[in-house]
Structures are given as C-alpha cells and as structure tokens.
Structure P
Amino acid sequence: MTRRRLLQTAGTTAAIGAMRGAEIDPAWVQAMESVQAAVATASEDPERPIFHFHPPANWNNDPNGTLFYKGWHHLFYQLNPFGTNIGNQHWGHARSRDLVNWEHLPIAVWPSSALGERAIFSGGAIVANDGRPRLIYTSIGHAEPEQCMALPQDADLIAWKKFAGNPVLTTAAHGPLKVNQWRDPFLFRDSGQVYMVCGGNARMGRGGSGQVQLYRAAKEDLSEWRYLGCVFQPLERETYNIECPNLLPLEGKWVLIISPHRPCEYFVGTLDLEKARFTPETHGILDAGDAYASNISRDGQGRTILWLWGRTNTPPGHGWNGVMVLPRILSLGPDGFLRQQVPAEFQSLRASSQTFSARLLGNQVIVLEGVHGDAIELQAEFTAPNSSAFGFEVRRSASGMAAAVVTFQRGMLSVGNARTYIGDSNRVEVHLFVDKRCLEVYVNDGAVALYTALNAAPEDRGIAVFARELQFSRSSDAPAANVTLEALQVWEMHPATFSLEHFHL
C-alpha cells in the first residue's frame, strides 16, 4: 500500500491528525513508516501464523496494557518498528471484538527524545474512576527507570498523549530500599482503590533477590502513588529478578504470576493489602515452553483473560518475529491450581473436519491421512498405562522428520526441551493448535498448557499419532504398547482477519 493510499484510507480515524495536531512527532511518523515498509515482506511469508495475533510487521514481544473497554478488547504490545530483533521498544496497538479478528491501530506510545526517553518498556492499563482508561508504562532513558502515564485523546482510544506531569512514580518512593531493574507496572482494583505492582530485585546480580513491590494510588486520576512495601519475594535463590508481575483476584483467591527469566510461574494464595503481603498456597508453572511476559484483562462476560508473548525464533529476512500466544481463559481447578483454556470464539475459524475411529495403538507411528497439519485444531483422548509413551508428531516431513514431538509418558508431557507434569491418570485429553511456526498443547481441560515455536519447511504438513512400550532392557522383542486412542477429531483452520484499515498516519 502506498503512502498516498494510506493517507486516503482514513476510516474511523480520520481525525487522528487533528487529535495529534501540531504535536505530531517525527519519531512517530518514522516508526509508522518503517512498519508499513515491512508489511509486504511479512505478509508474503508462507510460514507466518494465520490465527495467532501478530503486529503488521517486524518484532513484537510482551503484551502490554491489555484492556476491555466499550465492547473492544485492546491489546498493546512491545514493538520494534525498525527491525525483526528486540530493541527500540514502542507500544503497538490493536483491538478486537471477539479475541480472534483484529484491527491494527497506530503506534500508541513511543520514546520521546525531548523527554530523554530511549525506550518504552512494558506496563498495564486500567479504567480510572472518571471512566477513562490510563496506560502506565516504564520509561527508559534516565539514570533510573520511571513509571509514566498516557491518556486517551479520543473515545475510540486510537490517539494517546503522555501525561504532562510524568513521571507519576520514581525510585525515590522506596526510600532507602534500592530496587534494581524496576519495571513492568500492572494495575488492579480492590475495594474501590487502585493498586499497582512492579518487578525488579533488591540486590543486583545476587540470587534470591527478585521482588514484587506494591503501590496504591494516592489520587483518583492515578497521577500520584504511595509505596506500600514488598508484597512477595521467592524463597529460592534462582529467582534473581522478577519481570512482568500480575496480581489479580480469581474465584475467591489471589493469583500472582511472575516472569523470572525462565518459564512463567504462578502462585495461588491470599493477599493482605494492609500488611502488603501475598501468601502462596499453591505454586505451578504457567507454561513450560516458549511463552513469556504475561498480562491480564477481564471482559464483559466476567472472564479473566491471560495474554502471553510467544517466541517464534523467525530467521532474518521474513519481515516479522513473534506472536501472542492464543488468549487463555483462567479459572481455578478443584485442586487449587490454574486452568487455562482457549476461548470458544476460536471455534469460528474451524473449517472442514475429520474424525478418526477409536483403535488400539501398537508400537507404531500412524500418519493421519488427509490431514494437512500446518494450520489445524486437534482434539484427542487416550487411555494408557504408565508403561507406555504416546502422542503426536507435528509438522512431519515426507521422510518422517517431525518439527515437534508431543510425548506423554509417566505423568509427564514433553515437547522438545520443554517438560511439565500432567498427573498420573491413565486417561489423557489433548487439545492441540498448530499454526505455521506455532504449536500449543492443552491437556486435561487446561490443567497444563504449553506453547512452543516450530521450525519446518512449508511443505512439511504431516501429523502422526504414535505409541510405544517403554523398554528397560536391550531386548528387541518388547511387548506392544497398550494405548487406546479413544477419540480423535481434526479441523483445518481458516485464517483470522488482521485489518490494516486504521493503521496509517
């Protein structure tokens, strides 16, 4: 699309120039033009996912400022407008009515050289008491990180302006406490008050120092905050820093999610805001794969929605790198651990389907005939003793090489180097989503969820189911695996819509 055409397709954002007025920043224009220039290359890549959210082009990482407002799901995200590697952090922006199909909107927040900024790190969003949303983000460029605020300039939340009184919170709030790598604010409300948590650590480079700090808004417009204390610190030494903390109520409990420079972890427990203390009761791995940097929103149905960045490790030259993991609805299971499920809205993308009859599996690999598995949804159910291994080979080549092997054995799920506990039941329900370079695995009604990146040639689209008996000797006459495939259904998936109508200067 030419720049002239972009300028002509104003749509509902015809007034965006007027909203920005004389304050249009050349840095914003440069960033927008850079993304637009990469759109053609990204769009033509046959391995770009078709139903996982992705920006118009170039690099994305953390979800930011996730918000449901006036019927729209708003997703902000870390964006490098100038390339397909991490850097030059801006906040991209998109909105959706249904969590599936998206409208890309202009870049919302970008570094302002006049303010001494060089990057806009992650943050959160909330609707203030005046009914208007606020974005709070970490501004990078000064000697210490600062937490800053942006306000919407229109009812559709398309144009944003930085608060004239920024920063709204600095490290001075901590008094004598030194907080390093202080960033990634997340906002929540309780009993009419607005609170915020930020990540970081108390001793740079030393184990066991990761902390989550808690603050309360001192003014209704969220322009001033009070430090309440360290609300959580893990007891093991490996957590040397915490990124992207989320603290939220869920079904009578409180959930804390952290990104500790390894797979995200969660804790379910109780929160005492007066004492600024979160006390965990259960602890789990949120996703043992290639997902990271969570954020949370709540929609008009009262659902709690988890957002995660999905690494794709896309090679240079493709015009894009990274997606968002499919949004997940959070709930608590009867065991006190989280359940994560893909919203039912994604069923709208289902196309033709195939159902495979139940059968006893031996020591064999069975290719699913007629399944072209580079953009599919799959649901299956197995019964198996602990002495067997079984699962799926994904994005399989004609020669039998698989981009990923999803294996269940002895109560564990493994996909590549990722490994996580699923329980010791002999009955296993599996829900897979394959989307070009992305694979998501959900087990036993969302008790386990795992996202991983795939690397396969465009023509490698086979899917196979397998079973084998575990061998504990060198004997070649192992018995057949006693695994029953109880049910299997596969859907081809239509692409979601990612509109560029409103993504213009």
Structure Q
Amino acid sequence: MSIVYWDVETFSRCKLKDCGAHVYAADPNTGVFFVCFAIDDSEVQTWRPDDPVPAVFAAPTSHTFVSDNWTFERLILKHKLVLQHGFAPLTLEQQDCAQRKALASAFPPELGLRAEALGLPYRKDLTARRAMLRLARMHEYKDPATRERDLELLWQRCRSDVAMTRAAYNHPRLRPLPSEEREQLLLDAAINDRGIGANVPFLTAVMTLAGAELDAANLRIAELTGGTVTSVNQPIKLRKAINALGHNLKSLQKRSVAAARAHQPEGPAGELLELRQRNTSTIGGTASRLLDHTGEARRIRGALRYHGSATGRWSSPGAQLHNLPRNDAEHPAALVAAVLAGDRETLARHGDPLRVTSQLARAALCAAPGNELICADLSAIESRIPAWYANEVWKLQAFRKYDATGDETLHPYRQIAAQMLNKAVLAITKAERQSGKCAELACGFGGALGAWRKIAGDEDTRSDCTIGAWRTSGSSISGTA
C-alpha cells in the first residue's frame, strides 16, 4: 500500500488552543484553505476548495494516510472535507500519526523541534508562522496584496510540513510501533473521540463563584490601599503596598505569601496577604478551560495523548483531566450541591469557599444519563517499579502486606511521609500522605529539588534545606520503615 503524507491549513473564529480540535473542527465558522499531500516519495501536491477531489482522497482504500497530529486532520476530514467538499471518509485503521510515533521514541511532539533533533534539513519559518496565525484567526487585512503574500507563505509552510513529516516519519531513529502499541494508539483515538461527560452546571457555577470572590477581593484591596491597587492580580503594585506597611517581600508567589502569613501579620498588611493567598486559586480558570473544551454534546474530547511522556504514559494536553485537585480534606459530596446552588455560606463553614470548591473539582466530570462513571488506577505504580528494579526489599514487602490486608498504615507513601514529617504513621493525614508520593515521583527517578518543586508546587512552603535533607535521608527512611 502506498503512503499519503498530508497536512491541512484552516481558518476559524474559534480558537484552536482554547477549545481543542474536536470543538474547533465542528464549529460552523471553521473552513479550509488547502490540503497539501505527497504519495510515497513523489512531489508535494495541493488541493484547494474549488479543485476536484484528488484521486487518493476520492478512492482511499488502497492507501495509508499519515499526518503529523492525526487528531486535527482526522476531525477536519470528518467535519469539513467529507461533508462540504466530497472527500471519502477514512477508517481509523488506515491512518497513522507521525507525532505519536515520534513521542513513542521520546522525540519532541512539535514538528520543527523534532526535525532539528533528528538532524533533518528542515526548519520552521517564523515569518510563515506569523502569516499562518493571521490567516487562521481571520485577520482583517486592509491591503489585499498583504493577504495574498500571507497565503503564499502559508502554502509554502504547508508544503514544507508535508515533506518534514515524511522525512521524520521514515527516520531510522523512530521505531515502528509494535502491534500491541498500535492497538493502544487506536484505542486512544477512540477514547478521545468518545470523550467524557462534563458537568456543565457545576462548571458554570464554579466560574460564577470564582468571579464573585475575585470581585469582592478586588473591592476590599482597593479600600485597603486607597485605590492604588485595584486587583489581586497586580502583584507588583500589591507587593509595594504590603512592603510599605513594614514588610520586605521579594515576590507574591504562593510560597512567599504563605511564609509571610506564617508570622501572623496583623492589620491591613495581614488582610492584603490573606486576600492574595485566597484568590490565587486556579479553580475558576480550570472550569473555564473545561467548558471551552465541551462541545454541544457536553463531552470533553481530545483530552488525552498517548505516549505524551517519554515513559509511555498518557498526558493531558489542553483540558488537564490528569491534574484535577484531590479532595484531601475529605469534604462531603453534599457540598457539590452547595456549589450548584451558589451557597457560599455553606461552603464557608468548611473553609475558604474557593479552596473547598477546588477540592471538589472532580465533580466536573460525570457519566451520561443512564450510565455509571467508573474510576480505576494502577496502585502506586510509580513506586513499585523503581523498588522492583532497585531490589528495595523493605518497600516490596510493605506493598505485599498492604495488598494482602488493605491496611493503609502499611502503605509506603504513608510510611515515607511519617519519616519525613517526624510523625507517627497513624497521625499522617490524607494530605500529608501526598508528601510521600511527592518524594517518590521527584526522587525515585533521579530528581532532586527542582523536581520536588515542580511536582509539589507552590503549595509546599517547606524550605529547600528541609527537602534536601529528606532526599539524602532516603536510606535511613527505608531502614526504619
């Protein structure tokens, strides 16, 4: 079978980065500039909307079709090229994704960076990229000649991308996917096309709550600063206002604010710090992004990427389904109803309303009517495999006992957290247990302070020295667990 390498250039009022390929392709404002394609080693050809359908797209059964990010091309084909321009549908089985093949060999997902890493004689043209962005976003040109120049640049970019995709796809450093991984790739595409149900009323209520909390905080900040600061999101002005009240803050990042508040400052400075800390929650932005990725069917699609990590695990570009906060405080599920009702008073009984709502974020995902949503996970897989390879006997024995009994006090995450925090195992809370997991993820794969900060985030206000001591005490932890 011959291989057809292809790329599509489009335009829309819809923003691809904000809403994802599924919503973008289905949007009625989305259209196609042209399709560039090459059959095997032949010259790159071009189809434009007024042209007849190319033979390989009119009768595609004897060809395999390769695009760089097949999610986008597949959906443009389905929603635009087939329905509006007479292209024949393609089965999933006769398509392949050059980007996923590259990811499976730990090469960059971005085509230009991949070509550079592979030593290929192709580079992305920044001028052509800027032209692509103007055209894709339906920029209103005052000079028709300027638009024609941009279209020429876009066409050259599309032709180059086809050639670059072909060269990278066939490079010997990119291993072919084994049959079982190919099956996983097809399953990944099917899962992404099906998506997961979005609890739209909940997401809308979260955005409303976050907006109201931010408005109230901004009003109070303006009162406390005499109008010199009008928003919690003016960190430079806000830091100057706080420092004028006797502090010496270098930044208003979460760790800095938490450290300053630990000294229990009083008066306006203390209140300003509290307002900053309370209103840096990202739950409103998370709800907005999830809503943007929700189509008319109220499903979030395209939120997973196979081999998104060099280890082969899935990642979650766009709508970050993998990073939704945990309910470590074990807030009752009944509080979801309080969010839906906009009942701030009930939420406030359990703590700061935004932080409480953030820990309920997984309520954003739901089963369709008549269905049940089942969540499954591999238990502590990030800890078990390194322990197996390193022959870390104590940990393997702890996992065996934990698996046999279900006794949470035996879980290595909890035992490590107890040693790190110098507390009894039974006294470790659910949230503190995460410290043990952070240690595994950050240090179990050769990482150090930088990895810890990236994984634990700014919520962890402990000092660099403390974290360094925990890392170097790994042998003593394992010896006493």
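Data for the structure
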{"item": "Of the structures P, Q, the one that 1.5 was derived from, the read-out being distance in nm of label points 7 Å out along Cα→Cβ at positions 31 and 183", "result": "P"}
{"item": "Which entry (P, Q) yields the derived value 16.1 for mean count of other Cβ atoms within 10 Å over residues 239-246", "result": "Q"}
{"item": "Top of P, Q by FRET efficiency 1/(1 + (r/R0)^6) of positions 311 and 423 (r between Cβ atoms, R0 = 30 Å, to 0.05), largest first", "result": "P"}
{"item": "Computed 28.6 for mean projected area of the Cα convex hull in nm² - originating structure among P, Q", "result": "Q"}
{"item": "Which of P, Q yields -0.62, -0.69, -1.12 [log10 I(q)/I(0) by the Debye sum over Cα atoms at q = 0.14, 0.16, 0.30 Å⁻¹, for residues 335-390 alone, calculated]", "result": "Q"}
{"item": "Source structure (of P, Q) for helix-only ellipticity at 222 nm (-39500 (n - 2.57) for each DSSP H run of 4 or more, over all residues; to 500), computed value -15000", "result": "Q"}
{"item": "Per FRET efficiency 1/(1 + (r/R0)^6) of positions 79 and 303 (r between Cβ atoms, R0 = 30 Å, to 0.05), the highest-valued of structures P, Q", "result": "Q"}
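Read-outs: derived from the displayed coordinates by stated rules, not from any lab. What you are looking at is a predicted structure, and each value in this text was computed from that prediction instead of being measured. Cβ atoms are built from the backbone, for glycine too; each structure is taken alone.
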